[in-house]
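There are structures below to look over.
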Structure 1
Amino acid sequence: MPKKVWLLVIGMFINVMGNSFLWPLNTIYMHEYLGKSLSVAGLVLMANAGAGVVGNLLGGYLFDRFGGYRSIIGGIILSMIALTGLVFRHDWYPYITFLTLLGFSGGIVFPSMYAMVGTVWPEGGRKAFNSIYLAQNVGVAIGPALAGFVAVASIDYIFSANLFFYVLFFIIAFFGYKKLEIAPDRHTNVIREKKKIKHKAPFYALLIVTSGYLLTWLIYSQWSTTISTHALSLGVSLTEYSLLWTLNGVLIVAGQPLINPIIKRMEHKLKAQVTIGIVIFIISFIVVSYAGSFKMFVVSMIIVTFGEMFAWPAIPTLASQLAPKGRDGFYQGIVNSTATIGRMIGPFAGGVLVDLYGMQVMLFILTALVSIAIIPTLLYDRPLKKAGYKPENHS
């Protein structure tokens, strides 16, 4: 890859590694150290994710208007302000305020990074975006493991560690990204998408399949919220819990050779790929429902990671196939928004269910919900068949 792409890859890696010091421990910190219920912790995480939705939309707009350098630097500066606040004040109300600001500022950075890598290396095609995705997963693999060791010394240190990585990210972005060739007009901004929908069948199909996608994200978000506190209550240490996320990141990278032969055979069967992923999700939640030791949580994390590898990459691919010409940005925006809504609702819904009925019942309810996600996956193409319409990009 060109040097300029490597700069973006390294920046994304440092950004995600720093972020992953904090996000797996948020619920644990609010519940165990600040004494708040899981439902209240879920509300705070909902505010964080909601601010991220606004930040994502603003980040796309800023990229189109001012270019990637300014939008990324602006997002990093806001993140450093939020984390500096958390270093000195992490009691309840400052925690809510700064965590919400952190969600907003992080939301600005991510779409700008993706847009920039496509701009500076257009000939790289899908490889350019895959490099950023890989950097994210390597960051997720390393960050939580380091966070676990830091938290053992003092959980308060995770805020300082996160700030350190953002300062490092700022230095790389300030000196490395300014000279990158930016052509914002290459990207379609979701905010500017005002064209009337001419062919409604593929749009309805997208809404149907993403409803199942939302459910999978709602369920998956429990791993960093309710399941984390459940694991600690069973005697799993903070270090061990953080290693679960390291395992997730490593598997996503190292497991590719294992699933690639299957994916190649099912290359044009995206519905089957998503369905297989959801079935694997169901199995993983059955396992975690009966988990009583760290080993069982490891087994469940391995299973859910393979489900993620099958299902989630197929959803944006399917959206791309459904999208008529000139509508790719709009369709991908719907996919990203759906995932974020799932992350918003999930922590609060899971927390309320645990507070009302207990962990075991909550896990059974969620297993039933993820089972329902199979239905829209199998039926999403009904509007296409009914209308007798085949989108231009749909295979």
Structure 2
Amino acid sequence: MTTDVARQPGSAGSEPAGMPTLRTRPFDPPDRLAELRREGPVSRLRYPDGHLGWLVTDYAVARAILADQRFSARSEFKRVPVARPSVDPFYGRAALPGWFLDMDAPDHTRFRRLLAGHFTVRRAEALTPRVERIVVEHLDAMAADGGPCDLVEKFALPIPSMVICELLGVPYAERAEFQRNSATLFSLEVTADEANEAMSSLDALLLDLVRRHRQAPRGDLLGALGASGELSDQDITGVGVLLLTAGHETVASMLSLGTFALLCHPQQLRLLRDGEIDVTNAVDELLRYLSIFHFGVPRTPLEDVEIGGVLMSAGESVTVSLPAANRDPARFTDPDTLDLARPARGHLAFGFGMHQCIGQNLARIQMRIAYPALLRRFPSLRLAVPPQDVRLSGDMGFYGVHHLPVTW
């Protein structure tokens, strides 16, 4: 399912319309994004609330905006380019406690400083043995149950859920509740009240854990943040909800959608399965090619800024299209081709600048382990349904698949 908010977006000099979201191929961004990029790096965009802002489709301009602190990430200014009532309780007002993603410096910097040491390359690599065991356990369970199965349910979703639970100190037994509420938060189809209720449930779950961890500190992230003495219980709760929800949803989407893409590109699958290419580079290429933040990243200039050949006025909403930027032929040769051997570093799938995804090292470790392990354990892995019957999650904030029936 996809959300087709507007079919004819305009260029910077023409009548604007909404965000192009209609896909004709499951792994490619809407064709209109490429058309707009050819017309110019920046286009006028009419948001669902009638606001007139900008859409960025060019790699160089996207990177420049994401690195420019004149462009704010604060939730007071944020608008989404598609109709999404679920964000109504959270955008247009100050960031929730701990939601540093919706803050600028110095508030954002304070949270980032406290968290950065827990997400370094070294910390992520230290988790490798545990991630490997989690992956093997789920592969063993798949083999014992036999095919066909839903790869989302049996593999793509539980692995990152367990990893982020162990990192934070959240009991994995709570997974059904937080996965359900997380899916509600990221849905485009729920009401503002439903999203608010889901957030309240997640806050209650994490706040209880934070208070328990203060009384009996443990060697997990929630406990470490409490021991720092720099954050309130509400701040730690917000950080926990943000990391818990985004930390498993994003990796789950990449594991499922990435596997779907590989199964539809058998030559690329064989290269990865047989170890003929560097898995680190292969993961970066899948991140670039799929770009699951499919509606882009919102920013707002705090002052008038001339960039990409246009003057963006203070207060105008800007949507940086990561899928369009990652398919820019000026940066990546033959960008619409999945080529696991291409040098794919420099993509913007994790964003760029001070708000670049803090958990990217942990996400990469999980993907570098999970993809090859899955393909080698089940060398005859294949779809159990025709590709056109795989239900895509265009109705979610992260692009992926709702279910991926496979057999072997």
Structure 3
Amino acid sequence: MILSGKRILLVIGGGIAAYKSLDLIRRLRERGATVRCVMTAAAQHFVTQLAVGALSADHVFTDLFDRQDEQDVGHIRLAREADLIVVAPATADLMAKLANGLAGDLASAVLLATDKPVLMAPAMNPKMWAHPATRRNHATLRRDGVGFVGPMQGEMAESGEAGEGRMAEPLEIVAAVEALLDDRPKPLAGRKIIVTSGPTHEPIDPVRYIANRSSGKQGHAIAAALAKLGADVRLVSGPVSIPDPAGVTTIHVERAEEMRDAVEGLLPADAAVFVAAVADWRTAGSANEKIKKVAGEGPPALQMVENPDILAGVGHHGSRPRLVVGFAAETRDLLKNARAKLDKKGADLIVANDVSHASGIGPAGVMGGDRNRVRIVSRTGVEDWPEMSKDEVAERLAALVAERLKAIDV
């Protein structure tokens, strides 16, 4: 595991999101990390030292002038003994202190004294996040080399307001920590890769739409796996209920035409992996009002038109990536249909999914579950992969992309 034996110093700032720090401690420790915690005075109004100490299984540090902790210059020791310092939640106050070199309490003194990487997970009211002072501090910290995860869009727990300001979820922070501490080789460093994920929603009227059954889990996992190998990943995602992968630039779209425009706007790229389950058809025009059911009249006639074929469009594009990977979800004639797509779509590889009930996983399992079984179809043959988790499929496919791009360079 990437975090096995790693030492994380968690600085817990004062905000309602501090309750998430308790889960973050658990998530880091279950991955093998040692976690020590510093709590600001404000943080102690939201979570207790007892809870933090019990979960971290270590002493909790709170006071810059603590006689026992500071007899050996404890804040310097805390700053230097960690492999990484995580600030979660990173309040506007903590960001301002570090950006301006203030060190009046233990948390800010540790942050100023460290020579180790710092990762901040901001959490604050949307108006505080949007304030020019916070934006300046954020820009200053990024220039100084501080890493960030979030903030995210959503509803604020304390005010009911919605906007950008929610702290990233613990698993998103863990993924960002792993990315920072992952010292494995980065064979995709310097490569720009486009990934599409999720379904598209083609509106019929304001409350109805046409869509494919896709959760986005496989596409998001592939984007994350490519990023872990060092790629600059641009993920174009349809509507999904899962978080954006850490370390990936995500563009959110709804319709197939929006996805096509976003993808083509990202060209040129070294590779593109088309995982999204794009709806093949849309209505010629969506109604402005909800289409009402009228007794005795039957369903309304919907005029359908074909959506753009995004994979084929990029596969035959003038700025075609050097490696194009498509996905094929089929209920019959899996290999025949996958092979036909290679030339028709201009792809180098087709990742073929059997989504029939006979597959043993079934359509709901493949497109909504956590496991997958795929075959890699190329012009030289077919490679069968065993059933595995979608994360494992993603890691294996990312390694294959790296291998293929290296071969193209030779």
#### Entry: Among 1, 2, 3, structure where Cα extents along the principal axes in Å as derived comes to 58, 49, 37
1
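As an exercise: log10 I(q)/I(0) by the Debye sum over Cα atoms at q = 0.21 Å⁻¹, for residues 23-134 alone, calculated from one structure in 1, 2, 3, equals -1.32. Which structure is it?
Source structure for this number: 3.
As an exercise: helix-only ellipticity at 222 nm (-39500 (n - 2.57) for each DSSP H run of 4 or more, over all residues; to 500), calculated from one structure in 1, 2, 3, equals -10000. Which structure is it? The partial results should precede the final answer.
Details: 1: -26000; 2: -14000; 3: -10000.
Attributed to the structure labelled 3.
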#### Entry: Winner on mean count of other Cβ atoms within 10 Å over residues 143-150 once structures 1, 2, 3 are ranked, highest first
1
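Each reported figure results from applying straightforward, stated rules to the coordinates on display, with no laboratory input. Note that the coordinates shown come from a computational prediction; the quantities given were computed from them, not determined experimentally. Cβ atoms are built from the backbone, for glycine too; each structure is taken alone.
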